[in-house]
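Structures are listed in the sections that come next.
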Structure P
């Protein structure tokens, strides 16, 4: 399985405290119509920490069913317990997911050897292709580059989502192993692709899937001049979708566009009025609203 293009980190719409499946179906359809390479349900953007176990599985199953093999599905099934990650990943495999996105175990801060054993155990036990997710800002620890290189030797480990904010780290990874790298930050997609990344796990593509797909496809084709024009057009949006903790701003933006109800689960809550005004101005300035 090759990772190449735009992979949307899907939001999970809520209405009246429950998952809004009609809105999720509409979102999946709009993503596929926008040409994305894949969908990632129940990651950070999908508010996985506040979904209960049953909802977690149901959202993945529903996304797979709606997509009907029209794009890749990489299920968010990570956990800071290896046993729990295996259980969630095994269920996703049985549902028909193409791969799993596995975040670095968070909060318990494992050693590099513990990180290696975690990913390797999930990959070997379940057999579903694994995309590692390096996000030290949330997990507390990075996946060291030498550990990435060790894991790249596992046939079931196919790629890494890089959300550490470092373009240099992409070069370091590709210097020591062959692995598909995806940017984990919309604003760094083009710089990372310039040094060898093959696409992005995107938050912004919840709002502009077609435009993000065009930018990434241009970069993949080597037309960085044209891709840079789109990067510059939407750069403010890429940044302001993180003006508060993800996914608060992207849900607010989608609500402004009438795509879903602006509803979160505590401890996430609505944006401040000042940030809402900034986001609205950005959406208008980028011709998204």
Structure Q
């Protein structure tokens, strides 16, 4: 079953001192493009995160984020008591003020607060890893649901092209007759003497040049192949893209050979359906 490259997954982990939110977003892209935004103390795990995302999501523009929200637990910034006391001592020599006012001034000065680097907690990371897996599962489910919608649309477009191809096959004999009549009429208007045998040979040669039998057969095969790939267990948008290129080549050739207004109208409609397939296929994994 095909999958879309568009998806979203989110997991929230509630710890005693913090809330950790893991968020995954995915959009269509020709290749895998992973953007990771995580707190600095998780940086050593970034490579593992990228490998896990690459193996699970395969392709697309992936945005991965971990957000931390502290909820009243330990804080990483603390008062630098020695610096504050030294500031107050120096300020007292300059201004005549009470201790509270001196303290207010001292804490605004550089280095009054010191930030202690938070270290990675391996037990905490184990919970985050589980959360990452859950977020990946959610985005894959999202992609699968989107893929079902794409599958329905593809089936409709392929069916429309097949119906139009049937109409092309139906009008083809009329086209050949129309071309023969057009040539004979042009010869008659010239009022020139011609070798009937030679004329018939040249006419057959010309009609053969306009023959679209091979194109009709190949286009039908491509339509069947596309449908077969749609129902495979793995999603392969690139292969579907290659098949649509081949379909387009046959449709264009039929159009260039048609020389018949009724058939050209059908070719235009087939091209329109194929463009819709190409546009949707950009989102297929």
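FYI, it's all coordinate maths here, none of it is from the lab. None of these values were measured; they are calculated from a predicted model. Cβ atoms are built from the backbone, for glycine too; each structure is taken alone.
Relative contact order in percent (Cα under 8 Å, 6 or more apart) was computed and gave 27; which structure, P, Q, did it come from? It traces back to Q. Thinking of P, Q, which structure, once Rg and Dmax of the Cα atoms in Å, for residues 47-166 alone is computed, gives back 29.1, 99? Here the read-out was taken from Q.
Supply the structure label, taken from P, Q, corresponding to semi-axes √(5λ) of the Cα gyration tensor in Å, for residues 151-270 alone with the calculated value 27, 18, 12. Derived from P, not from the others. For the structures shown (P, Q), distance in nm of label points 7 Å out along Cα→Cβ at positions 87 and 111 is largest in P.
When helix-only ellipticity at 222 nm (-39500 (n - 2.57) for each DSSP H run of 4 or more, over all residues; to 500) is computed for each of P, Q, the one that comes out at -14500 is P. Using percent of Cα pairs over 28 Å apart as the calculated read-out, with 63 as its value, let me know the right label among P, Q. The structure behind it is Q.
If mean count of other Cβ atoms within 10 Å over residues 103-110 is calculated from each of P, Q, which structure is the one that comes out at 13.2? The value was obtained from structure Q. Out of P, Q, choose the structure whose coordinates give P(r) over Cα pairs in 10 Å bins from 0, in percent, for residues 215-254 alone equal to 33, 51, 16, 1 when calculated. Comparing all candidates, it corresponds to Q. When distance in nm of label points 7 Å out along Cα→Cβ at positions 127 and 263 is calculated for each of the structures P, Q, the largest result comes from Q.
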